[in-house]
Structure I
Amino acid sequence: MNRLRYQLLAIILPLVFAVDQLTKLWIVRHLQIGESFTVIPGLFDIVHITNRGAAFGFMSQLPDHLRIPFFHATSLLAVAAIGIYFIKSEESTFGPYVALALILGGATGNIFDRLVRGEVVDFLSFHWYDSWATVLHWNFKLEWPSFNVADMAISCSVAWLIARGFKK
């Protein structure tokens, strides 16, 4: 299992990082900030926005002299903690190692953005507009904050690990 876990890490982490960075690069080159196009009307758009904070823009309004060192330090600490857990874990199945490799791949993608761009590029925008609500003048709109491939890898893996923990 030891060798397999490192093989998984060696494949998954760079794969997630590469897909994340290539999709962000495509967005940066093809869409201006704030520009978008609809993929599935009323449900899914590709947008170009940036996030200077954490998930959902948390702490994005902090001054740069506080925000930048905070995110660099917490990101590096998180990656180190997950890396140590990855090394020291004695899991007997490969599932948790896949999840941890996905988390590390996503984390490195967003860390890279912060180091190179000073902010994270987000572009996946899911929402739901109820046409009946519009007809009835309810003005109902459900919109999830925009995210990227790295966020998806992290969120899905964390959700899976939490669900797995409850199952045990």
Structure II
Amino acid sequence: MLFSELIKQRRSVRSYKDQPVEKEKITQCLEAARMAPSANNSQPWTFLVVEDKELKNRVAEATVTLGFNKFTREAPVLIVVIRERANLFTALGGWMQHTEFSGYDVGIAVSHFCLQAAELGLGTCIIGLFDQKKIKQILKIDTKKEIALVLSLGYTDAPVRDKKRKPLETMSRWYSAE
């Protein structure tokens, strides 16, 4: 599939079939994330795969917040993404730029994961609203670690629909020295 087709196909999926995801496909998605670039090659991420149904359901309940994210109960797999500490050189550069590059790095790795999933016929949704403390307790994650995002993963049960996006002219600007 051409990249231009893939980015049009990838979307946030909130309806999943009751069908397990093959370990080989999950591994391909993890490999895509692993290959993502990062500041100073720091690779500040860990992806925790939760596919055991009982454990996955407990994590899913911790993502249901204010009535949002109920669909995570349907997803056969949840991926908890930990943002790891940046290495010293990256942290110094971030301090100089008043930013934390590890957040960008995690975003790039998650994007790689989601695009690979789409190419494999899988749906994903990037979830930013969840009970971090509860998920840490369920998965026995060190309290000092930061859960950046949770991803739902599975075979979609929803029809593909056109994406609604801002016109190119409103989201980009061209500059020249002239």
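Among the shown structures I, II, from which was the value -12000 of helix-only ellipticity at 222 nm (-39500 (n - 2.57) for each DSSP H run of 4 or more, over all residues; to 500) calculated?
Numbers: I: -20500; II: -12000.
It must be structure II, since only it matches.
Given that mean count of other Cβ atoms within 10 Å over residues 37-44, derived from a single structure, equals 17.1, which label among I, II identifies that structure? Mind dumping the intermediate values first?
On the way: I: 11.2; II: 17.1.
Considering all the candidates, the number was obtained from II.
When FRET efficiency 1/(1 + (r/R0)^6) of positions 45 and 77 (r between Cβ atoms, R0 = 25 Å, to 0.05) is compared over structures I, II, which one is greatest?
Going through I, II one by one, FRET efficiency 1/(1 + (r/R0)^6) of positions 45 and 77 (r between Cβ atoms, R0 = 25 Å, to 0.05) peaks for structure II.
Which of the displayed structures (I, II) returns the greatest value of mean count of other Cβ atoms within 10 Å over residues 29-36 on calculation? Can you show the working numbers first?
On the way: I: 11.4; II: 17.4.
Checked I, II; max of mean count of other Cβ atoms within 10 Å over residues 29-36 sits with II.
Hey, distance in nm of label points 7 Å out along Cα→Cβ at positions 5 and 125 derived from one of I, II reads 2.7; which structure?
On the way: I: 4.2; II: 2.7.
Of the structures listed, the value fits II.
Readers should treat all values here as calculations from the given coordinates under stated rules, not as data from a laboratory. Just so you know, these numbers come straight off a predicted model, no measurement behind them. Cβ atoms are built from the backbone, for glycine too; each structure is taken alone.
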